[in-house]
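Got some structures for you, see below.
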Structure 1
Amino acid sequence: MSVSRRTVLAGGAIAAAVGATTVNGAAPAQNAARFSLGYAPHEGSFKSRGGRLEQIAYAADQGFTAWEDNEAAARSVADQTAMARALQQRNMTMGVFVASMPKWADFRPLLGGDDNADREAFLADIRASIEVAKRLNVKWMTVVPGFLDRKLPVEIQTGRIVDTMRRAADIVQPHGLVMVMEPLNTLVNHPGVFLRTIPQGFAVAKGANSPAVKVLADLYHEQIQAGHLIKTMETCWDEIAYIQFGDNPGRKEPGTGEINYRNIVRWLRAKKFAGVIGMEHGNSIDGRAGEERLVAAYREIDAA
């Protein structure tokens, strides 16, 4: 593997990659110093290195300590088990998977609407996610509380969604799981969604009043919808349990857009944030050059 000068400067000299297999049950040696925060790549971040398990091994070799898989619930039990085993072997933390996501083409569900069937279907998704979470050895699951019903007052919808999240908390809290609600931007990617900003998620989480209901702060979405990232996180910090990075515009790695991720990393380190930070973005350059650039970008912000 050729390593660019920029990668070497950013991350230090990197030894030749080792395989993903173990010897006598021992995890393979790691090549690079571990990152100071729990940045979590996903399948596709290191596509040229092989399949999902090979990408996990490569990520570990580069110093990443976590992994994220939005699609994990749809994978086979065998695939879920293999991924969990691979992460355990490399002492990596599993980040979020999606427990309940809207049907985008149908503009459903309307969790704050008049049709109780949407709420019951949401709760069924949450029940089904418990065994997935156990197999993956994961604490957090992403939920998106559907679309805004334009025919009803927002206050009524908010009350119904708070009540729904309380009911969902009763399902997952005994298992030590946390639902993280993800606000999404309406200006570029997801017009019509109900939950649009981190402060709005904060209000719902406070209303639910449960350690099992928190907020996923996706900074790509928040930058588009509202900005003011550090002050927003500071104000809402009590209800934020998970963070995702992605620069804007373009939703690529840090350094490709307008967000000052060096300052955000410095702030998170000062907050002693020990959770997972999902790398919820693509690579700005295709192929191995893009993968090297991805690692270098995170070395650069991690050195802040």
Structure 2
Amino acid sequence: MTEISRNPLTLYLARLASSSQLTMRYVLQDAADRLGFEEVNLEDIPWHLLQPEQVMALVAVLREDGYAPNTSSLYVNAVRGVMNEAWRMSLISQDHLLKMRSVKATSGTRLSPGRNLRRSLIRELLDVCAADPRPQGLRDAAVIAILYGSGMRKSESVNLDLAQVNFEERSLRVIGKGNKELIKYAPAWALAKLQAWLAFRREQLKEGEEDDSFLFNRIRRGSHVTRERITKHAIYYIARQRGQQVGVKIMPHDFRRSFITRVIEEHDLSIAQKLAHHTNIQTTASYDVRDDNERRRAIDRFDL
């Protein structure tokens, strides 16, 4: 029997997408520390011995520490995931599993911390990229254009391969959350930014060298374009750096929020749901980050 099949933790992590494994490992490590396992290796913790009262205590501590309800749910779901694997391995009974599943995370919601990036701001971001003579200028413009133009997640853009882009149909085939294959579409201007980056990259190839299979490369100091795929952390850095240049704090997910908000504004919620590939339309509605001035204008129209 392999090490993975003997351990509910490693089996749970193995079932996750690679982009989620690091996050959930961090969550489970923090949960373990809070449960009193600070000195124990994460893989050596006897997860199957956890009791519902311990998870309830974990939820209470997270609430006291000011963690948002969504974060509390993330912790509870991570522990449930490990316990599900423990049940599959016959380490716990079904009754024990049901009791663990009955523990609820902190209830409630919080307002989204994200912002709506208006078209004028997107143009400013592309302008600062265009003014950057380094390879980063072309690459970052392409990243911003694809994230905002298609509404894809940063993990999807990182994993995107050249073979998954159809420039004629303006479509991008991605593997989304839940290992689902999805088709996203991008406007012509966004794909033009991508083509400009790819053309530059190909110009740097030596005779006989093949182009990289992925879209976006890591660029090291000295403007050295590597043959390595970009990371999610690099996408975060691009958003933060370019945002600072225009005086705005930007997170990568703001591009997706802004894409969905714009579709809701210019079309309707159902079309936004389809383009965002949300199963629940309420999830799409939660992405509507139009600012307070727009809400006030809507209320001001209710004259007597």
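Nothing in this text is a laboratory measurement; each read-out follows from the coordinates by a stated rule. Keep in mind that this is a model prediction, so the values were computed, not measured. Cβ atoms are built from the backbone, for glycine too; each structure is taken alone.
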The value 1.00 for Cα Rg over 2.2 N^0.38 Å, derived from one of 1, 2, belongs to structure 1
For -17000 (helix-only ellipticity at 222 nm (-39500 (n - 2.57) for each DSSP H run of 4 or more, over all residues; to 500), calculated) the corresponding structure among 1, 2: 2
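Which of 1, 2 yields -0.64, -1.26 for log10 I(q)/I(0) by the Debye sum over Cα atoms at q = 0.16, 0.27 Å⁻¹, for residues 63-142 alone, as computed?
1
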A value of 2, 12, 24, 26, 20, 11, 4, 1, 0 was computed for P(r) over Cα pairs in 5 Å bins from 0, in percent, for residues 95-206 alone; which of 1, 2 is the source structure? 1
Using mean count of other Cβ atoms within 10 Å over residues 127-134 for the comparison, can you identify which of 1, 2 gives the largest number? 1
Comparison of 1, 2 - label where distance in nm of label points 7 Å out along Cα→Cβ at positions 167 and 199 is highest: 1
